[in-house]
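I've put the structures underneath this note.
Just so you know, all these numbers are worked out from the coordinates, no wet-lab data involved. A quick note: this is a predicted structure, and the numbers were derived from the prediction, not measured. Cβ atoms are built from the backbone, for glycine too; each structure is taken alone.
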Structure I
Amino acid sequence: MKKNRFRSPAVREPADKRWSNCLRVDDLILISGMTARGQDGETLLGENAYDQAKVVFQKIKDLVEAAGGAMDDIVKMTIFVTDMRDNSEVWKARQEFFSGDFPACSLVEVSALAKPEILLEIEAIAVAGCSKD
């Protein structure tokens, strides 16, 4: 087995020696928790849960594709929200990024994320090529 780190120019990389946004081990692709922070790491993109979720799903899409996968290769997601009432907005955004069988998913309400204005964070696991016939 070999572990490779993948990057996307559309997704800001963390500071050195903190974490990896996207790792691939054989066909397994692991994507760290993504938020709606912009390229500068400070600006928040999206004022509500729906808009933030769309930004996050796009980041996940950019990373999974950089690692050689596709959105429909995602088999598991964990979604952290600061307000469970935002779940329908998150699901609405999710439907815009997946077709076919949706991934297994957990939705967890947390008391806080990195900054108060961040409403959600999503991590994902994919198996490259599993959605192909």
Structure II
Amino acid sequence: MGHVSNQLKLYIAWVVALVATLGSLYFSEIKGFVPCEFCWYQRIAMYPLSILLGIAAYTGEIRAKKYILPFSIIGGIISAYHYMIQKIPALASTSPCTDGVPCNVQYINWFGFVTIPFLALIAFILITILLLSIRTKD
């Protein structure tokens, strides 16, 4: 990604975060899928990215990546663990989700492996890669 400008990388990362945010709202508000506890943690990490990356892309503030990266990395870790809870039956019993919707519920299972936490994980990975590819002069 060396030939892509830093500001364009921020813009692409913002689009990814915006699509992920709107997608999560679509699943809960339009499709009626009730988010589990881990879904909420992923939302807590993703929703600010829609705002922070938008501001950073608009202003060209590439140094904002040091404030934004923790959200995408932590969100990615949560998404990966949540996905494993869904796909590895032995881990389902270790889930702290005790109230409301169980965390191993798969509202969607496209192609046998694409679930909502998987979609979030891909978004967090893309955002993290884009941010890590930005070189600052600090």
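Looking at distance in nm of label points 7 Å out along Cα→Cβ at positions 22 and 54, point out which structure of I, II has the largest value. Before the final figure, lay out each step's value.
Values: I: 2.1; II: 1.1.
Structure I gives the largest value of distance in nm of label points 7 Å out along Cα→Cβ at positions 22 and 54 among I, II.
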message: Given -21000 as the derived value for helix-only ellipticity at 222 nm (-39500 (n - 2.57) for each DSSP H run of 4 or more, over all residues; to 500), which of the supplied structures I, II does it correspond to?
response: II
message: One of I, II was used to compute mean count of other Cβ atoms within 10 Å over residues 62-69, and the result was 16.9. Which label is that?
response: II
- request: Match the computed value 0.30 of FRET efficiency 1/(1 + (r/R0)^6) of positions 6 and 30 (r between Cβ atoms, R0 = 30 Å, to 0.05) to one of the structures I, II, and report its label.
  value: II
- request: Could you tell me which structure in I, II was used to calculate Kirkwood radius over Cα pairs in Å as 15.5?
  value: II
task: Tell me which of I, II gives 30 when you compute relative contact order in percent (Cα under 8 Å, 6 or more apart).
output: I
statement: Working back from 2.0 (distance in nm of label points 7 Å out along Cα→Cβ at positions 14 and 86, computed), options I, II, answer is structure I
statement: For mean count of other Cβ atoms within 10 Å over residues 102-109, structure among I, II ranking highest is II
